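Colleague: Alright, structures below, take your time with them.
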Structure 1
Amino acid sequence: MRRSGWMLLTLLVLLVTAACGAKETANPAPPKAAEGAKLEGVPEGVQGNIRVAVIRNLPSDDHTKQFLDGARSEGEAFGFKVDTFIAENDDAKFQDLVAQAIQKDYAGLIISHGKKDYSYDMIKPALDKGMKVVTFDTIIDKNGETLPGVTTTFQNDHMLAALSLEALIDAFPDRKPARVIKLWFGGVPPLDRREEIYKKYEEDGKIQTVETIGPTNFQDVQGDIANKVGAVLAKYPPGSVDAIWASWDEMAKGAYKALQEAGRKDIKLISIDISNQDINLMREPGSPWVATAAVDPKVIGIMDMRLLAKKLAGEPTPDTYELEPKLIRKEQLKPDTNMTNLKDVVPGWGQADDFNEAWMETLREHFGKR
């Protein structure tokens, strides 16, 4: 009897195990390529353990965070390991970060905001090592020579400046020239390009600059500009200044604070670039911030990562690529408008169709990040 009982118990265990096994195989996990196997239709250069670095020479402001998020999310959707670094507008630190990245086993680099006087020499060792490189707002020029194989991307800064300045002029149809406090500083490629258009508007008599203010504390641009604009406003009684034009929205946020603290409702604020914080400030009751011209910073990161992926895949890429901006006016914003749904009120905002290859969609599907 004891022997028969053990046999019966063993039989029951086997039956339960078999039933559980049948249940598990009834709903199998989605098939994935085996470790080391290649995905059909996807170039070999973008398969495997692909590591890329994104290195940015600006403070960690909203624009930087969104740019890095776009690059990181798109790279991870392709199965890449993406490392990001911020140099806080410290050129020495920036060059050191790039040099360190070149010594590591990255397949490619995205380099943002390198300056003309060192970018050629900084990037060349990466190309010599066989790395692929895409840059954003970086000037590569040494004695008239550039670096073949690098795709340089930019926002269309001339258009950004023109859109914002036209909005400024439209706000004062009876005033020519409009009197402007300019927030700008030189030595940064995108701001230098915006300055080219600003100067043309000055030369054409459309605007008159009464003050030019720029930051010196890049660890706190908003606070620095708020203090400087606040001090300058005391020099100009109501009616003597029409608008503040900010060539970078981080400075615009400082100017906004200064205007609010001084109670200056007579001066309008127009800027370049946008973030959720900007949208919230523009939308506040009685806000002087009436318009901004911008490119979706997340899309910039996405496009740079796609271009880098195409280089890794061995596919042709353009030497240069510019992203087209849009003008966002205060009156377009709804109570729930943010960077994610801005496309609902600004036609064409955030579109990211360029360089989107079929094999990229295969990678997104494989890694579960559509």
Structure 2
Amino acid sequence: MNDKKMQTMLVVDDSPENVTDLSELLQPEYRVRVATTGARALQLAASRPHPDLILLDAMMPEMDGYDVFENLRATPETSKIPVIFLTAMDSVESELRGLDAGAVDYITKPILPQIAMARVRNQLELKQARDWLSDQNAYLEAEVARRMQENELIQKISIRALAHLAEIRDPETGNHILRTQAYVQHLAESLQKLPRFAGVLSDHYVELLTRSAPLHDIGKVGIPDAILRKPGPLTVEEWQIMKTHAKLGRDAIEMAERDATRNVEFLALAKEIAHWHHEQWDGSGYPDGLAGEAIPVSARIMAVADVFDSLISRSVYKPALPPADVKTIIAEGRGRYFDPDMADAFLADFDVYCAIAHHHPDVPQR
């Protein structure tokens, strides 16, 4: 708390005699500033250091104490300075008027020094306590915000690290997780404008979906290298094993959910996209053959992003397709492989997705 001797008092009274008397009373313990008009009082209150307490005469010419008080409260930098009204009127009505306006206390003239000093000390101690609590609250809020940011960063790094496990083992992926994450975010934000998705795609949902997108292929960690890293086409048997990565990813995330001491929202979406991002609108996808609206919105968005990136990127068994060919394939998949509205939204911003792909090129394997 502040040293009491450093506290500043502002005495406002149109009577020079009263100002002198109060200054002499207060100066042994406090720094005192004085004003004999309301306008001057407002100037001094707004200047630094701001007063810790204002003793304000209620009855003054031109601008009385109540007008001064209203101006103080209307100005952010002076709104919280405590005010004690001074008045020669000994009436309940005048006292209530100041207290109802928000004054912290009332002192009646002629002023009794001992009573005045006791009330001043009490209000300054209360102000010190309020300031201390305000500082503590500000510190706690800042600390909570810092820790939340730290947790957010740790979470993002952890997600990226887990996603890279699959990326490291699969030589084709490169910057696939960065690209698909950006595709998913842009597509989800575009779909927010459609009434059909307004009930699902809130800003919070889009944030969680974007955060969880890198985990869509986490199940590839469980696929044998002989299949995952095979340079040529897979056999029927190998393809059946490859398709299990969707369930493996779902199971891994589900186990993480069980281990969590509380609900982690983004894991629910991560589990959906890992499990069902290979489902197709007409029901011909895997692992469960879901069709249409039965496929979660998150997985439908991920499906468009994943297929686009697979087509536009080079792999060990195919070159990258020209953007025009990729656009044709996406258009042909509308209503067959992809939600029609999602395909339309994707094609409407096709150049944006191509720019994202260009911004995150694959890093050559050493």
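The numbers here are math on the coordinates, done by the rules we state, and not lab data. From a predicted model like this one, the values you see are computed outputs, not experimental measurements. Cβ atoms are built from the backbone, for glycine too; each structure is taken alone.
Colleague: Can you say which of 1, 2 returns 1.10 when Rg/Rh (Cα atoms, Kirkwood Rh), for residues 82-201 alone is computed? Please list the in-between numbers first.
Modeller: Numbers: 1: 1.10; 2: 1.45.
It traces back to 1.
Colleague: Just checking, which of 1, 2 has the largest value of FRET efficiency 1/(1 + (r/R0)^6) of positions 114 and 266 (r between Cβ atoms, R0 = 41 Å, to 0.05)?
Modeller: Values: 1: 0.50; 2: 0.05.
Looking at the calculated values, the largest one is 1.
Colleague: Tell me which of 1, 2 gives 10.0 when you compute mean count of other Cβ atoms within 10 Å over residues 138-145.
Modeller: The read-out was computed on structure 2.
Colleague: Matching task: -18000 is the computed value of helix-only ellipticity at 222 nm (-39500 (n - 2.57) for each DSSP H run of 4 or more, over all residues; to 500). Pick the structure from 1, 2.
Modeller: Numbers: 1: -13500; 2: -18000.
Clearly, the read-out refers to 2.
Colleague: So relative contact order in percent (Cα under 8 Å, 6 or more apart), computed for just one structure, reads 11; which one of 1, 2 is that?
Modeller: Values: 1: 19; 2: 11.
The read-out comes from structure 2.
Colleague: If Kirkwood radius over Cα pairs in Å, for residues 66-121 alone is calculated from each of 1, 2, which structure is the one that comes out at 12.4?
Modeller: Working: 1: 12.4; 2: 12.0.
Computing Kirkwood radius over Cα pairs in Å, for residues 66-121 alone on every structure in 1, 2 gives 12.4 only for 1.
Colleague: Let me ask you something else. Given that semi-axes √(5λ) of the Cα gyration tensor in Å, derived from a single structure, equals 50, 27, 18, which label among 1, 2 identifies that structure? Each step should come with its number before you reach the end.
Modeller: Numbers: 1: 50, 27, 18; 2: 73, 21, 18.
The read-out comes from structure 1.
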